[in-house]
Structure I
Amino acid sequence: MATETRPLAIVVGSGGAIARSLLNLWNQSGHYDVVAIGRISSDVDNVLSFTTDYSERSLADVVELVAARGTNIERLVITNGVLSGEDFGPERKVGDINAASWQHVMDVNALTPMLVLSAFWPLIRKSDQPRVAALTARVGSLSDNGLGGWYSYRASKAALNMMLKCAAIELRRVNKNAKLIAYHPGTVDSPLSKPFQRSVPDGKLFTPDFTAQRLEGLMATAVVDGELSYLDWAGEKIDW
């Protein structure tokens, strides 16, 4: 059995801008064994890197490798997400809905994070004080939707929020020291938001480092209450 010296801090979807900032932030703290998980190996220095195709079998294999390193997860952030691609984008009207694009967005934004959470669930259950966050979006809020459009993206984030809510209820039964957060990072200067930055108000386009620091602050100060917290980058609650 591996001798644990430091708790684990894990980023899944490690190639993204926020993910890389989190890896660097946690590295600098010196408190964690930092783990990067993604489709390709991370080029961030001083992290343990594993690759996955996000199938259930692949994720199970990765978790087994992580567990050989340590089983006490203190941070787990799931950053997987997609908004647009070469041949699709956010739907502006009902007639824009396309079955293949819809399925892809739902798979990446809703199903994949939950498969990741499921794979890590046995470790989360027995970790001392796990803080788990998944990146969501304010547009997943039904009550906040005053503009319409963006059908598949909104639906995928709403679906993710609901499943995270279910997971939080389950988690409070099996680990009373755990906390689950659905985190809206705001509009971050990243490839995901690049095509849509023209409409961002002044001062509301955030650096990945800023967003990562905000998330770490929320995780560090989170109140363990057995509930899912749906929070934005400022720590403000978002209405469902």
Structure II
Amino acid sequence: MSSIEKTRSISIWIFIVPFTAVNACLLITTQFHSLIDPQYWIFMPFPYIDGGVSISRTARYFPTYLIFKPAMFLTSYLLIIYWLSNKKIIEFFEPNHKHKKKIVFFGVASALALTVHAIFLGVKFDNDLYKLFRRVIMFTFIVFEIVAQAYLVATLLSFKEKIGKYINNNILKIKLYLVSLLIIVAAISIPIISLPGDDFFGFSLKFLKHALEWDYFLGVITFYLLTFFMWKKIN
């Protein structure tokens, strides 16, 4: 089935492209200081744990934005293809499934939000409305992406008997656990991230916010890595 093969092949690139781009920006910012202006040097090398820098901080200056922006545009394009391919898979097994349109809407909308975020990343405009706009776009991407993933997992589970010979059920269960974890973490962390400033009753939130950003990013794209392993290769 061509839609399954397309979904499987695209999913691995949705993981590889952003993962490689984001970590390349991190390496340049923290290790290859000769390539960037000294004012942008960072010396905390592992933000997944120490939260020493945000993703946007590593990606919005020359030359890292030359890596990040094209990678995000490519990822957005691949995401659109991914969600449309999943629509065809659902239509093959359950033509009138109630979640089909929701999956496409939230999936494609999240991809478009990622494109807008990449376009405006690094654009300097000292205005509160502009800053709010950027936050809303990033929030929209995260929420729509998780909603699309949740609907897709729920849909596949609803007719898992029909797709049994095409998938690894254990991986589908892992995807369910991953999406559930992402929803729980989002529900807990979004109020924290939304707090103004970097201090909360004397406790520094900056490093916590940054670590959450890196780890959540990894969790979101791991969904697509699992997709690659979930669908069996069709000979």
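Looking across I, II, the calculation of helix-only ellipticity at 222 nm (-39500 (n - 2.57) for each DSSP H run of 4 or more, over all residues; to 500) that yields -25000 traces back to II. Taking 34, 19, 17 as the value of semi-axes √(5λ) of the Cα gyration tensor in Å derived from one of the structures shown (I, II), identify that structure. For semi-axes √(5λ) of the Cα gyration tensor in Å, the value 34, 19, 17 is produced by structure II. When semi-axes √(5λ) of the Cα gyration tensor in Å, for residues 67-170 alone is computed across structures I, II, the figure 30, 15, 10 traces back to I.
Once distance in nm of label points 7 Å out along Cα→Cβ at positions 107 and 139 is computed for every structure in I, II, the highest value turns out to be that of II. Please state which of the structures I, II yields 4, 19, 28, 25, 18, 5, 1 when P(r) over Cα pairs in 5 Å bins from 0, in percent, for residues 19-74 alone is computed from it. This value belongs to structure I. In this comparison of I, II, the computed figure 19 for relative contact order in percent (Cα under 8 Å, 6 or more apart) is attributed to I.
Rule-based calculations on the coordinates, nothing more; no lab input. Treat the numbers as computed from the prediction; the structure is a model and nothing was measured. Cβ atoms are built from the backbone, for glycine too; each structure is taken alone.
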